[in-house]
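Following this line, the structures themselves.
Each reported figure results from applying straightforward, stated rules to the coordinates on display, with no laboratory input. In this text, all values refer to a predicted model and were calculated from it rather than measured experimentally. Cβ atoms are built from the backbone, for glycine too; each structure is taken alone.
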Structure 1
Amino acid sequence: MSSHYDVIVVGLGAMGSATCYHLAGRGAKVLGLERFDLPHAQGSSHGYSRHTKTAVYVDTPYEPFIGRSFELWRLLEGETGQQILVTTGYLRMADTGTWDHLRGKVRHEVLTADELAYRYPQFTLTSDYHGLYDPNGGLLRPELAIASHLIQASRSGAEIHGREAVTGWKETAQSVEVETGRGRYSADQVVFCSGSWTAPLIADLGISMTVTRQPLAWVWPARNAASFDVGALPIWQIPAPEYDGEYYGFPMMPDHPGFKLALHRYGEASDPDNLDRSARPEDEEEVRVCLRRYIPDADGPLTALRICMYTRTADDHPVLDRHPNYARVTVGCGFSGTGFKFSSVFGEWLAETALGQQTTIENDTFRFERLLESDHTDD
């Protein structure tokens, strides 16, 4: 086993697995290190399904990334024969706001309250609601996506190590040296994709991130269960005024019993090593509020409740950048609860940057600089 590599990737969740895949696909000699199993349920990339959609990212810095992400998911599916992206459509329901800015830019439909009631009787809405339907939306299967990226990276020559935590590292003039409980390795470059464990890496910059506890719930519908199956229902999102957030959910898939839904807001701040992963009564009550108010037919028995994490930056946007103080270090972090859908393309960007290549997608927004400027302004 060689101990010197072109690039070492630390953390092999959504972003790290994709980074390994793109590095190995470009012929780089890669070592990937993960402190937990491959894949695992200790971070932010488990739970059988994640949203993806296009319309909500029009006219934002995410727009070029989301388009490229769909291309890369389909490429990965073609290489592996796995269905990683399941197109269901995306339905956003609201009682305020318009989507006029989408005209002529992306395929979509705007639905009246009557049209919503006819097409999606699963939801009980008042007459002031309207809907945005994005036909490109769908669900990603996170565990399968991570496994597929890692398998393909390994087939392209990457070394992938599970249950090997990094205990220390340093940059020298010639390389980056990484130490684990099992050995020492060196590389020309290192990419940190450590999720909620990234904070110590950027503490010297004066940039902080907040880790929050995020429950995910599954229920078995009380009535008309078939109307919640994939093929009968899109992924969806609707306001959660009780919690100053938004509820979101998925159609039922054959790989997990139950109708999945969750609350998108920033939950209880925590430490990733001491996160309370036990189910609390209030975790279930959060989704029961949604079910009673909007989806009464689905208000049936709980089948599962799992705990995820968000890792939030001060402006709720990610960091994709070289570390300002280390020429051989690239960082992807702070995805603020919206990262998984972009992992295929963020991994591509991180790989290209680590190798010193021209990036496929320009990135003028998701840099350390804007957080450093913000912190300076606040002072």
Structure 2
Amino acid sequence: MVLNISKKYDYLVVGAGLFGSAFARIMTDKGKSCLVIDKRDHIAGNAHTKCVDGINVHEYGAHIFHTSNDDVWEFVNRFAKFNGFVNSPLAYYKGRYYHLPFNMNTFHELWGVNTAEEAKAKIAEQRLDVDEPKNLEEQALKLVGKDVYETLVKGYTEKQWGRDCKELPSFIIKRLPLRFEFDNNYFNDKYQGIPVGGYTKMVENMLAGIDVKLGVDFAEIKADQLKIATKTVYTGAIDEYFDFCLGHLEYRTLRFETERVEQKDYQNSAVVNYTEREIPFTRIIDHKRFEFGEQEYSIITREYPSEWKEGMEPYYPVNDARNSELALKYACLAKEQNDILFGGRLGTYSYLDMDKVIASAMELAGKESNDKAL
């Protein structure tokens, strides 16, 4: 593929997701020229939203913006108004609903307790007494006890990772927060919400006045990247950039089933997690509830985790010992590149919340602004 461009840019930004778009915006505002490319036919990466029958559908799973970073919040509010949506998901297990995150509502639903002291005592009597948990199951039992683990953690986690919890390393669950108050707000961050009009509209505003070319596969122009721009900012998979020379990093992926249902109140919650192992999907999303829609119908999505294979969309890094070690080796290779900068979830093999993605783009842009060579 040959890009028809009439000038050499300061930066070729590979990926029109949140990291690439934020970086391009900041550097453009500082007087640098950027070309943003993406192999998909849309901007906003996995945060992409598409308006379907008047409802903004999160095509790659639910994305709820939350942050306590004042600089990030100020930045995103330049490009969108946020509606104040508060994430208060439910969990469904064997015919009963439970509130998330684990809080006094959850404990009351599990055991009928009414005070923090009662809940703490119930958890304490169920906790596994082990110094060094050998696997995820033992780690979870040590943290939250039998009832919370078996009802709300075990089945969901096994579906998410495609493995028995006894086969998963303990460090995947470093902590399971327990909130001993009646508070269903999933996030502790002081800012939270969904951009009015959807994430794609927000990113479109972020990229205003910046050259963007979609449907461009970086692999096809990689050999010419230094002719296109002085530096490349790469947000694709880091092992793919290096032609998998050290081996393949592993991911989990998702499959989505989206449909319109002629019900105004399909599940009375934006997100319901299905924690039974026997139910094949992990959650159902009711998209209109992210923006307080009043339509007489709903558009819902079921999420099915599965093993990732080359060519599929990677979602979750498999942060076991083998992949963590391999990712570190690729990160060392990345540091040796003089004209290539790596960022974003795939570029760093990290599962990052959206605000952390934007914060890291701001940090990189700050470093580049102080680069005497520019």
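Assign the value -0.75, -1.30, calculated as log10 I(q)/I(0) by the Debye sum over Cα atoms at q = 0.16, 0.25 Å⁻¹, for residues 44-115 alone, to the correct structure from 1, 2.
Only structure 1 yields this read-out.
For distance in nm of label points 7 Å out along Cα→Cβ at positions 228 and 260, which structure out of 1, 2 has the highest calculated value?
2
By the measure FRET efficiency 1/(1 + (r/R0)^6) of positions 180 and 268 (r between Cβ atoms, R0 = 35 Å, to 0.05), tell me the structure among 1, 2 with the highest figure.
Ranking 1, 2 on FRET efficiency 1/(1 + (r/R0)^6) of positions 180 and 268 (r between Cβ atoms, R0 = 35 Å, to 0.05), first place is 2.
Comparing structures 1, 2 by FRET efficiency 1/(1 + (r/R0)^6) of positions 60 and 156 (r between Cβ atoms, R0 = 25 Å, to 0.05), which one has the largest value?
Largest one: structure 2.
Volume of the Cα convex hull per residue in Å³ computed as 154: which structure among 1, 2?
Among 1, 2, the structure yielding 154 for volume of the Cα convex hull per residue in Å³ is 2.
Among 1, 2, considering only FRET efficiency 1/(1 + (r/R0)^6) of positions 28 and 332 (r between Cβ atoms, R0 = 30 Å, to 0.05), which has the greatest calculated value?
1
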